[in-house]
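Take a look at the structures listed below.
Nothing in this text is a laboratory measurement; each read-out follows from the coordinates by a stated rule. Since we're looking at a predicted model, the values are computed, not measured. Cβ atoms are built from the backbone, for glycine too; each structure is taken alone.
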Structure 1
Amino acid sequence: MKLRVGLLPIAGTDRSVLSDLAQDLSGRGFSVEILAEHPLPAGAHDTRRRQYRAEMFLDLARRADGDLVLVVTEVDLYSAHLNFVFGLAESAGTVAVISLYRLRAGADGPLVRERVLKEAVHELGHALGLSHCPDPRCVMHFSNSLDDTDLKESAPCRTCQQRFFSRLAARAQHP
């Protein structure tokens, strides 16, 4: 049995990006469903920062269907004590969010698709309980910039891959 991932689009999210991500994650052993589009979470926008609080998207995801729920949004996200985040996950939880806003910077279609997949796998890895990896090529390495993201592979290193697939298998057996 495959672990079910619900992709939860926020209003205005590019449907082709969602379709590509669903296809790419399916190729990684997930059963993926694109869920119904939701509006931006009420109260998430910080007018002073002109960004959205990432944690509020996790709250929205908790109400959606799936073993794991990944919110996908076009808006710029931040989290406490960080200028921005590409994504955020509840560690060893069931929910995560990624933002396409910064992943699109200076990129064409194939590079955006690659970045989105890397960020999705990274945040789903956190949701499965993986932490950041010191290997800069590993998808679980912390990205402080797009250069970091572009340097990474879209898959975990050998050590993280073992953890990733053992946790994926455990979740699939014990939902």
Structure 2
Amino acid sequence: MLELAEERKQVDRVAEDFSLLRRIILESRDLASFLRSPIISKEKKMSVLDTLFASRLGALTMDFLRLLTDKNREDVLGQITEEFVRLRDERLGIVNVDVRSALELTKEQHQALGRQFERMTRKKVRVTASVDEQLQGGLVAKVGDTVFDGSVRRQLELLRERFAEKVGSN
């Protein structure tokens, strides 16, 4: 789909469409269940998808939805949209950084984190921040499979380990 969108110079449009689809699927359990249901016919699913999305999505995306439904793969639409965005970002040299912090980040902190991770990764960075009330302080950032744990809990664990090493070596 990414290659076809690139050929037709519609990558941005398809990415917007896929973001909308992904958000709606995540927010609507009913729609997700509907798409996963093996009992509901292809025709019924396509009719509902047409009704919901034909006026909101581009023709290329709608053709893709029809193809998925025809091949009985509409149940993985959420995963496909996620992978499309990941592949597009990879081609554009963009890396996603998920940050969890004890308190909401200010705009300045958000931007500073972005600049810091851009220096570290040598790529463009998209920072997604959320508040995690489980954290007592600090933050935890995830870049791909790498986790940077700057939480107060982790810092206390490190301090405890160092102290135990010092006491154990005496």
Structure 3
Amino acid sequence: MSTQQNDLQELLSTAAAERLALIQRHEAGARVVSHYDFNNTYQYVISREETHLSWLQSALAELGTSLPAAAAAIPVPAIPKRGKKLDPAIFRNILEDEAGGLQRFIDRWRPRVAAMSHARHRNMLNVILGESAEHRRLFEQASAGFEDVLGKRTDGAARVGEVLPDRWQE
């Protein structure tokens, strides 16, 4: 493999490891943030990030390597003690931290991606960065208490209940 291919492989592997760490962090955040609308935002973001990861996995496979392990785990901030009624504001710190983590990812990768000579992979990473900026905006809106991040509820339906921390419970 040429030096240029080795450099590209290293760059894509590092991006994939960081993207995987962000996905794992978002999954951990979704287990804590039980507010329906905020949790739906997590589900949307995680779904798109899984798509990003599949693109990176395919790009790495072209270079004869597999997806790396996640970069260091990103802890989820603790939430304040809850009352009987779910107050969306208790999730503010987590949602702000999600937005900040995405901004740091974007800030780290914009210059590296701009300097890439491989046009197809540069374009792929630019799409990932653009969607990461959109995800950051969604988390910022949620952290500000805006509950209709992904759309307005029909007929003013009341927000009742919350999401369980595990998908399947018996």
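Largest in distance in nm of label points 7 Å out along Cα→Cβ at positions 19 and 83 among the labelled structures 1, 2, 3 is structure 3.
15.5, 53 is what came out when Rg and Dmax of the Cα atoms in Å, for residues 11-114 alone was calculated for one structure; which of 1, 2, 3 is it?
3
Comparing mean count of other Cβ atoms within 10 Å over residues 51-58 across 1, 2, 3, which is largest?
On the way: 1: 21.6; 2: 13.8; 3: 16.6.
The structure with the largest value is 1.
Which structure, out of 1, 2, 3, was P(r) over Cα pairs in 5 Å bins from 0, in percent derived from, given a value of 1, 7, 13, 14, 12, 12, 11, 10, 7, 5, 3, 2, 1, 1, 0, 0? Walk me through the intermediate numbers first.
On the way: 1: 1, 9, 19, 24, 22, 16, 7, 2, 0, 0; 2: 1, 7, 13, 14, 12, 12, 11, 10, 7, 5, 3, 2, 1, 1, 0, 0; 3: 1, 8, 17, 20, 17, 13, 10, 7, 5, 3, 1, 0, 0.
Structure of origin is 2.
To which of 1, 2, 3 does the computed value -19500 (helix-only ellipticity at 222 nm (-39500 (n - 2.57) for each DSSP H run of 4 or more, over all residues; to 500)) belong? Write down the numbers at each step before the final one.
Numbers: 1: -11000; 2: -19500; 3: -22000.
Source structure: 2.
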